[in-house]
Structure I
């Protein structure tokens with residue numbers, strides 16, 4: 001008999017943002033909460049709000065590689081290749097997951113084109 005897994009409903013970006021906004025309100029010094037909120041804004045294509053939240057996450061926890069990765073992506077979107085490179089370098093020199101580091105290397109290569 002196969003185990004039936006309970007599948008949690010997926011949130012749309014607006015619902016995710018609302019949940020993450022509450023988490024940040026309740027825990028304003030929590031870098032992970034800011035990272036999650038930034039991710040929600042990113043998924044909703046609200047680049048400026050995502051940028052602010054990723055900056056806050058990185059300020060609260062400078063070793064949070066995912067925040068630096070997404071800052072690099074957003075700096076690149078803004079056309080600021082130098083700052084994008086700096087953020088991707090933070091990922092490469094940090095303690096993030098090897099797959100994230102691979103993605104950062106690929107993004108840096110794209111900046112050179």
Structure II
């Protein structure tokens with residue numbers, strides 16, 4: 001099971017809440033949500049606290065958007081499963097996370 005919920009608390013901000021498992025069958029939906037937010041010139045805040053599994057393809061999508069749009073995509077509250085997948089994929093240097101207080105933390109400061 002999985003879920004993607006979005007909300008728009010302001011015109012330039014889109015909150016994205018991911019829950020459950022993300023594998024190849026969910027990658028395109030994740031890509032579409034992030035791509036739509038970036039195309040609309042909104043900042044996407046992606047909450048990863050409820051993700052229970054994330055495969056290489058989905059981690060790569062997050063890394064791509066973080067790298068290509070560093071001011072447009074912010075990842076917050078990663079679950080340990082997200083951190084483990086990022087490390088296993090060797091993409092931890094491409095990801096940066098903010099905690100719920102807005103502090104930016106590099107991957108190495110979290111895991």
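Any read-out appearing in this document is the output of simple, stated calculations on the displayed coordinates, not a laboratory observation. Since this is a predicted model, take the numbers as computed values, not measurements. Cβ atoms are built from the backbone, for glycine too; each structure is taken alone.
Output the label of whichever structure in I, II has the greatest value of mean count of other Cβ atoms within 10 Å over residues 22-29. Present the calculation step by step, with values, prior to reporting the outcome.
Details: I: 12.4; II: 15.5.
Comparing I, II by mean count of other Cβ atoms within 10 Å over residues 22-29, the maximum is at II.
Work out the source of 1.00 here, i.e. which of I, II gives that when FRET efficiency 1/(1 + (r/R0)^6) of positions 6 and 62 (r between Cβ atoms, R0 = 41 Å, to 0.05) is computed. Don't jump to the answer; show the numbers that get you there.
Working: I: 0.65; II: 1.00.
Of the options listed, only II reproduces it.
Quick one: helix-only ellipticity at 222 nm (-39500 (n - 2.57) for each DSSP H run of 4 or more, over all residues; to 500) came out at -23000 when computed from one of I, II, so which one is it? Please report the intermediate quantities before stating the final value.
On the way: I: -23000; II: -11000.
Computed on structure I.
Which of the displayed structures (I, II) returns the greatest value of relative contact order in percent (Cα under 8 Å, 6 or more apart) on calculation? Can you show the working numbers first?
Numbers: I: 17; II: 22.
Biggest value here belongs to II.
Of the structures labelled I, II, which one yields 19, 16, 13 when semi-axes √(5λ) of the Cα gyration tensor in Å is computed from its coordinates? Intermediate values should be presented prior to the final figure.
On the way: I: 26, 18, 14; II: 19, 16, 13.
Answer for the origin of the read-out: II.
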